[in-house]
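Enquirer: Following are the structures in question.
Just so it is clear, none of the values below were taken in a lab; they were calculated from the coordinates. No experiment lies behind these values; they were computed from the predicted model shown. Cβ atoms are built from the backbone, for glycine too; each structure is taken alone.
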Structure P
């Protein structure tokens with residue numbers, strides 16, 4: 001089985017940056033502790049003189065079973081329930097499979 005790479009992007013509503021950042025930050029430790037998680041990194045992108053902030057997750061799972069496990073954890077379900085109303089648009093998620101990577 002090949003590794004699964006996930007790129008997730010979050011675009012907070014105006015004045016909701018800190019709430020969104022806090023919710024995503026709360027996912028880092030429990031997700032990194034999952035057996036099938038290899039990388040779970042959280043990034044911030046500032047646009048338009050830091051007025052528009054977006055957040056991004058870069059995740060690597062050992063296989064699709066590990067990603068499925070992650071999506072069924074209490075911390076994942078809790079974050080999804082909390083974050084949706086704080087975003088300008090739906091979470092942009094890309095699930096990638098490697099063609100040629102080391």
Structure Q
């Protein structure tokens with residue numbers, strides 16, 4: 001990453017930053033914990049969890065602001081399993097044999 005290049009941040013979610021994501025020949029991206037972002041909205045803005053999810057989906061995750069748009073990672077294993085067929089993927093971080 002060039003020195004003058006800036007990472008694009010999602011306003012108000014600094015405490016939910018997991019780190020920086022890197023991709024081949026693409027700009028680095030800030031990576032956020034989706035659930036922590038929702039928790040911030042619940043505490044800070046007095047939203048219900050359902051309102052926070054709706055806000056995140058429409059206003060944050062759904063906002064494309066170019067190649068440097070941050071990534072929001074869902075770490076909820078139960079929710080992930082409900083949404084996607086990951087039978088071939090081990091979500092516990094252990095090597096499958």
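Enquirer: Comparing structures P, Q by distance in nm of label points 7 Å out along Cα→Cβ at positions 67 and 83, which one has the largest value?
Expert: On the way: P: 1.5; Q: 2.6.
Checked P, Q; max of distance in nm of label points 7 Å out along Cα→Cβ at positions 67 and 83 sits with Q.
Enquirer: Among the shown structures P, Q, from which was the value -7500 of helix-only ellipticity at 222 nm (-39500 (n - 2.57) for each DSSP H run of 4 or more, over all residues; to 500) calculated?
Expert: Details: P: -10000; Q: -7500.
Checking each candidate, the match is Q.
Enquirer: Kindly point out which one of P, Q the value 46 was derived from, the read-out being relative contact order in percent (Cα under 8 Å, 6 or more apart).
Expert: Numbers: P: 46; Q: 27.
The read-out was computed on structure P.
Enquirer: 14.0, 43 is what came out when Rg and Dmax of the Cα atoms in Å was calculated for one structure; which of P, Q is it? Let's see the in-between values first.
Expert: Working: P: 14.0, 43; Q: 15.3, 45.
Among P, Q, the structure yielding 14.0, 43 for Rg and Dmax of the Cα atoms in Å is P.
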